[in-house]
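Okay, got some structures for you below.
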Structure I
Amino acid sequence: MNLSISYILMVVGILLAKAMGFVRELFLGNNFGTGLTMDIYAQVFSVASVIFTAFGVALSTFVIKSINNKMIQNETEEREFVGFFFKYAMIFSLLFTVVLYALSYPITKLLLPGLSEADFSVALKLFWIMLPSLTFIVLTYTAMGLLQNKNKFFITSVVSFPFNAILILSMILEVRDIYTLGAVTTIGWAAHFLFLLPSLLKQNYKLWSNTNQKDKLSLGNPAEILFILISNMVFQLLFIIDKAFASVSEGFPSAIHYGSTLFTTVSSIFLVAMSAVFFPSVTKAMKVNDTNTINRLIRYALTFMFAIFVPFLMIVGIYHRDIITLLYLRGEFTMESVNLVAPAFLLYAFCVFGYITQELLFKIFYAKGKYKLTVISAISILLLNLIANCIFRNSFFGIVGSTTVICIIFAIVMFWWLAKECNGFINKDFFKNVGIIVLSSLVFVVVHLIFKHTCGYHNKLMFILPVVTGALIYLAVLYRTNILKLILTAKEEK
């Protein structure tokens, strides 16, 4: 299998899906702006789309690792195991949903502490409406893991098409009632699984099996799902915590929502794709203890991510205000909203190193069974963020900026630990390639200065021209230094 082709297919699919997702955000911005209604929806939606999704990703990660375990020898055993896994995933998710209903009052109070009694009642009812999303998310991500392990990457990359289409249609129909919006969101999550179901059945997988397959669970320890869940939602929880502390001021939570959503929308196009392609390959290499392949895969993934995100940070650093103005300035989204969202987007962009850590580095630690390391790291980061937000609770930029600093520290520590766990993945060529990528990215600064002092920026579309010019020069440098060939021709060894 050509890893690069699989990755590019995933990127194309996710790009199309994220484009639809961003159109959805534009409709939300146009219909609701940064007012109290959007504050409530953004925070409750964060629980459904972030915490529940993290639970789904934990199951997806676990099922991939389990299927690639030595105890499953043939397709018949795999199908029985999948049916067993689906059954218990469904039962557990339904039980967990009941528990969340019972705890909905304190959870909502924790998420939105600054609301009046009437507004809190609205948030609580919205939370009730969206709680069934958990079961649909669990089924969706389990199916995604199974299909990705079969190299069916494109179908999983466009899984959010029906979800976004349903929400966009509701916005076109001028849905402005928050309860209706919550119900439509839950229906959208159900559409995810229905979209994947034909592909899943085509692989002859069972959705229910009464045969006992507990002995085939990876390492005989289903508690790994909980460890992965805790570890894999640390990054998204940081934004939820930020919005909770910012809820004392109207407009701040929704500004954080727009800034963080735009950042995660762009960065996840590349990170989620790499994670989906990378993890099955690295677990297969670890199954046969192939250290050279493991190190090669790590270098490939990190080099590819640096090649994308270093220039991304250059572009956001220079044009963050232009980007927000171009994308959002319309309807209820005013210049006041731009002045809040643009710096939040800039600061959150540097959280990308923390995002890389969660999506790629943590996956390596999961494959090696180093759950204690990831759980302790995740809890430590969350505690640091809580402390920082308590200190900066009255400062919008203090809340956002402290999260960025914490993510950078988190990434540095985890990269150092990875170097200890996977001795040999860092070599001279890796350092050289990263150095070339960083120096080449400075071309965006040079092109910006040339345009600024010659043509100038006369309208809100003008910044696109220097960005495209810089990107072409940057790609030419990567081509001349063979880095482009390195990251576009990687293959999975048999």
Structure II
Amino acid sequence: MNKNLLVEIFVDVGETEGYISTGYPVANNRVITAYHALYPDGKQALSIELRWHHQKGEKRAWQTLKLTDIVWEDETLDVALLRCQSPVKERAPLSAKKPTTNECWESEGFAEAGQRDEHREAVALKGKTYKAAETQDWFELGVDDPVKGAKLWQGASGSPIFVDDTIIGIIISYQKPFDGNRFKATPTWKLLEIAEFKQKLGEDIDEEQEREQRRAWAQEEITLLLEVQDENSRLLKQLRDLLDIGKELDTEPERISERLLDDLPLSNCLDLLNKLRVRFQKRKDECSVTCIRSILNILLPVLSNHRLIAELRQQKNNITHLIFSTEIATKTTAEIIMAGVDQRAVLFEALVKKSELPRGIFNHDKELPPESGFRNQAKESYIRDFHAHMIRIFSPSEESRNSAALRIEQLATNSYEQQTQYCTYKMPTKEIDKKKFIELIEEIQHQYPYLVFIELNQYDGEHYKKERLNMYKISDMQEIKTEQI
């Protein structure tokens, strides 16, 4: 748990003293807390204020919120979501994992036990979890260091329950019969099943800011590529002529990268670079061909669907267990979107033949169900085959395979080589198969939370025809694997 992000909430109901509770950032400009803390004793708040308690200087200043800044609330689950201006970029992911018995949890909250004269200190919390029935809206937490008098826990409402660096629940109350050594909490997996809650999490996406960050990165990368070319190189000359740029050697590479990023839609950019690639291949200038391909791979995640990239980055940052379903028709597009999320150049596998579409090297759906017999497999067989597939990819040596359990645990807790690993898939058409498939994917993501699953939707609309046309243009630019003799 990153305790630097803890949020202190103050609710004024027009009395001498206000009510204090706890919150935590879970998305861009979104803080989660307990519903009842915003309506103490059923009273209507006159104002709500919050601050990042452990920050310094201006970042610690109190923010006054409007009642309309309660963007989502559920009285039954006793959870609310607040809109605010976050002074920090970090946040914690919400987990879809169901609590089990005897897991170690930790938290921190503004319980009354932390009251010191005029101010209140945050109180560290920890203990063990208890499993609950899935039909129950809450689960229980044992507390290692109970207070003397359960009322001293007041103010801890809204505290996040962390297990393995993800939030699995929100504290909503203490259990009176247990004399201050047991809490009730709302499980986050229940929240993540609510479409409106997830929509409100991602509502504050700054699409333009996302695009500008990728654009600045791409301009610098392309400029560096072009600066190593000889000032009178044929490649610079051809780019300058096609983009109608005058010859100013001091600024030429930077101006070329600006024009590529500013003036050309994706389809036109592909046509221009492909034309250049053909010219230089005829001249057997492989150095220039390689540079053209590198430029394309940098441009693709900047000229493609900004909204999709922004949405996926938001979801990836906010929610550990993710199935991303949107207007993506091809594995090629999936790699471009993931490159945009990671802010890197696309990385395609070399093609076996020109007629196929390229796929990203971080896409791990080869030989995976449903293509390999999902409908005929039992749940345990499916998951066993998935484990075997992952071990073959990440631990190919026999020595590594002998420690498969340890390797799976490592993969489940670490982002592999700082790149997002992902799987593309097509959802089964029958409802009974669809339900089974989603359940299997969710279970797999409990064990491999670094994986992002992207659903491919191959429809016949104009959008998808245009996408596939552009993807085949990208295919024309790729290298073909040399035949093995």
Structure III
Amino acid sequence: MGQYSVPKEIRDLRPPGTMVKKQGNKYYAYQRSSTKVKVAQEDGTYKWKTLDKMGPCLGSITLENGFIPNAVSESEEAITVLDYGNYAFSKIHSSEVFQELDLLFRGKMAIKIYVAALITFNEGFTYMTDMSRKYSESAACMFYPGVSLEYESLANLYEYLGRHGKVVDQFEQRAINTSSHVVGIDGHVIACASEKNDLSEFGYKHSKLNAPQMNWICVHDLVKDKPLASQFINGSMPDKSSLKQLFNRFVFANTHFYVDRGFNTDDDKRLMSLEGSTYTVPMISGRNDYSDVYGKLKFDKRRWFIYDKNGYSSIIYYSEYPGEGKVRYIAFKDTTRESAERKMYCEKIKRGIKGYTEAGLNAAEKDFGLFLLETTEQSMAEEVFNGYKSRWGIETYYNYVDNVIDFNALYQQDYCKTQGIGFIVQIAGCIFSEMKKSLINQNETVRYVMDEFRGIKSVNEKGRWTLHNITKSRRSLAEKLQFQTGKVLW
């Protein structure tokens, strides 16, 4: 029996998503959910640990009869309160996402993918053992009745999405074709606590995560602020090697790529120049082209523009230097950032931090607020700078995925299921994008609206579902956003 108090032949009979406990001479199955937490180590570092939470008893297990569910009366099973407000509002304002899914997946499959993504958007990243419960406790079960999100059914969906990649590729290629063609590509690290996942390796964030990682590379429309495609790759593979996998799957024509310095390789730049496409990428210090431009660096104060976006304003000076063929090198000096970096350096001198001196300040002045970009775009310098700064959109998306959806760790072993989970999170990101678009002129954030409407419940009273818990502030917000809150629903 080894380390287990429950025999293997009993454990093999338990339903998926459950854990078995011995009580007296009998064995019982309990609902199980898992979560990832960071646990402090003695050396001050942290590591990811999976914690299992035991839920209610679902039944008993015997060798003779297998799993025997508890007898539960219909009245005890019935759910009489559903989460309504946030689900109804997000469903109304993400209809385009469902239509896009239905074009290729069609029917029940499109509905199932959309419902799983809708739950992910509203509840955050949800483990397979908990998805069915979230569905039955929300208005999603009334909007889309009969959707099976039990563990086995959901696992089959993720397996299908990961294994039958043709329709997923068609969906994502269509998104790329209908995009603004101003695209950001970047990788995002997801910790993986499973030791058996083929994608999970110790990578460049090992010291921070103290766990193996997978890299989730995403393609993002920087104008429409919308995810277009994604793929999990091996955690030890650097960004510069991952781009080839995307170009093997998709065609990018007449696209402008804004990418980080991790993609500044000859192979990546060649890929980003195919089919009439162009790129903008930061130069890398230590290389000959960087040293050449840096040595010639001089700003003419007559060449400037004002950058003013999202509450940040600055005068930007610029200078251009020709490269080979269509390549241009453009240096930018952000004066607001220059002042902030100078102030930070001076404060460190005052605090006596090692390595920060008056002599060092004079040497560092040239680098404060400096951007050196390589581009094949033929636009004006101001447009190149604005385009590169728009790359922050993909960082904002990753911040949403990491901190709002809470998709920052996985305990998953199967390659195909992992890819399927990534696709569902991507669709949840599409819902988030549509929600932001619907609120853009309302001076309200998606998080605030969802938190407010989350409190609006649907209650079954004598066979009729009616709205409850509509406070004055929620009613006022609903009226402002033209969100109908009629009394009787179904």
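Each value in this text was obtained by applying a stated rule to the coordinates, not by laboratory testing. Everything numeric here is computed off the predicted structure, so don't read it as measured data. Cβ atoms are built from the backbone, for glycine too; each structure is taken alone.
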Problem - Answer label among I, II, III for the case where mean count of other Cβ atoms within 10 Å over residues 152-159, calculated from the coordinates, equals 18.1 - result: III
Exercise for the section: Kindly point out which one of I, II, III the value 12 was derived from, the read-out being relative contact order in percent (Cα under 8 Å, 6 or more apart). Expected result: II
Problem - Structure responsible for 33, 31, 21, with semi-axes √(5λ) of the Cα gyration tensor in Å calculated and labels I, II, III on offer - result: I
